[in-house]
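What follows are several structures.
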Structure 1
Amino acid sequence: MSFPPAHFLIGAATAELMDTERRLPRPHAWAVGGLLAVLPDFDVALDRVIADLPPHGTYSHSLTAAAIMALLGWAAGGRRWGVLTGATYTSHLLVDLMDDVGPTNVMLAWPFSHAEAIGLGHIFPAVVFHRGDGVLGAALSLLEPAVLTQLALQTVVGGVFALGLMGLARVVRRGREQRSEKYEV
């Protein structure tokens, strides 16, 4: 499972890629994109507050949730925000599929199917917490140098992906500018 720093960086960069025409305010788009990329993991905290919720990796880690987020973004701010919210939320699901091989806890087709998606590979390093389950166990594990090192490495990998997405956004933007200049002559 990837953690918030990697998800945030990739979500913000996905927002840049989704708005290559720069029609949305960049800081707002990056912030919304980063936060939406982290949002699916809040099911862990919600599960502590609301009893009988489906487990982590189900409702919040599905394409159904991504579609709902896209519809909410569209309703709140129009088509561009809808595309941005749907894509950045979906980036979380893709990143989670890149930190495991074999069945994952991500149920992309939930509630229509409870089949676990197959991971795409060990691209993001695993962060192994040793101090018990839950938020408290995770927080206490951060005191261990090995866990901090794994988290830092995962964040660096997320940063590399984010830089790649930003570079791709720049290439797309330049291509649009060149096509537009060509037709203005």
Structure 2
Amino acid sequence: MFRDISEPVLSRMRFLEATDGRQRIDGTDHLERLRQIPPVTGRFLAVLAASAPPGAWLEIGTSGGYSALWLSLACRAVGGRLTTFEVLESKAAIARETFDKAGVADVVNLVVGDARDHLDNYDGVAFCFLDAEKEYYDACYETVVPRMVEGAILVADNVISHEEILEPMVDRVLRDDRVDAVVVPVGSGVLVARKA
């Protein structure tokens, strides 16, 4: 999966990494900034996704498509397909360009709009990556978990870096009888929940 990443994917990853770095220095508005995961989190996500049972793969919060590129590697490895949701058209335009230039549009489906308006349409969820506005995590989690297959994996990003906002939600998930969950200190901290 990681040994044969195509040059178009690597090139687009480098572009998005550079853009994100530049935006952090320039002080780009928080909503418009790409705010993407670090590469180590991308690798972690790809390994988890490739280990998920058969079913639908979802990503809530596309941004410029960086994490979807990592997940596309898992799609190629196991024959999966990712549906990713982005609410901002400006970021969706960057993501479309990402998927086109990287040559992954055949395994990544971009939906422009609020994921909360679409999640009811997905059953048999095997993998979900949650990386949107933090105040939406609870609603997304509660909509997705009942739609997950046994052994499915949900990953929520930023649970350590945004602990002051996400701690109540994380505590609820860690006590949720429907899942086995753990916080992993990779990147900005991820919550990993496996459907029991």
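Rule-based calculations on the coordinates, nothing more; no lab input. Note that the structure is a prediction, hence the values are computed from the model and not measured. Cβ atoms are built from the backbone, for glycine too; each structure is taken alone.
For which of 1, 2 does relative contact order in percent (Cα under 8 Å, 6 or more apart), calculated from the coordinates, equal 27?
Details: 1: 27; 2: 19.
Only structure 1 yields this read-out.
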Read-out mean count of other Cβ atoms within 10 Å over residues 37-44, computed value 17.6, structure in 1, 2: 2
Structures 1, 2, by distance in nm of label points 7 Å out along Cα→Cβ at positions 45 and 173: label with the highest value: 1
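State the single structure among 1, 2 that was used to calculate distance in nm of label points 7 Å out along Cα→Cβ at positions 5 and 117, giving 3.4.
On the way: 1: 2.4; 2: 3.4.
Label of the originating structure: 2.
Given that helix-only ellipticity at 222 nm (-39500 (n - 2.57) for each DSSP H run of 4 or more, over all residues; to 500), derived from a single structure, equals -21000, which label among 1, 2 identifies that structure?
Values: 1: -21000; 2: -13000.
Comparing all candidates, it corresponds to 1.
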Read-out log10 I(q)/I(0) by the Debye sum over Cα atoms at q = 0.13, 0.14, 0.17 Å⁻¹, computed value -0.63, -0.74, -1.13, structure in 1, 2: 2
Per mean count of other Cβ atoms within 10 Å over residues 69-76, the highest-valued of structures 1, 2: 2
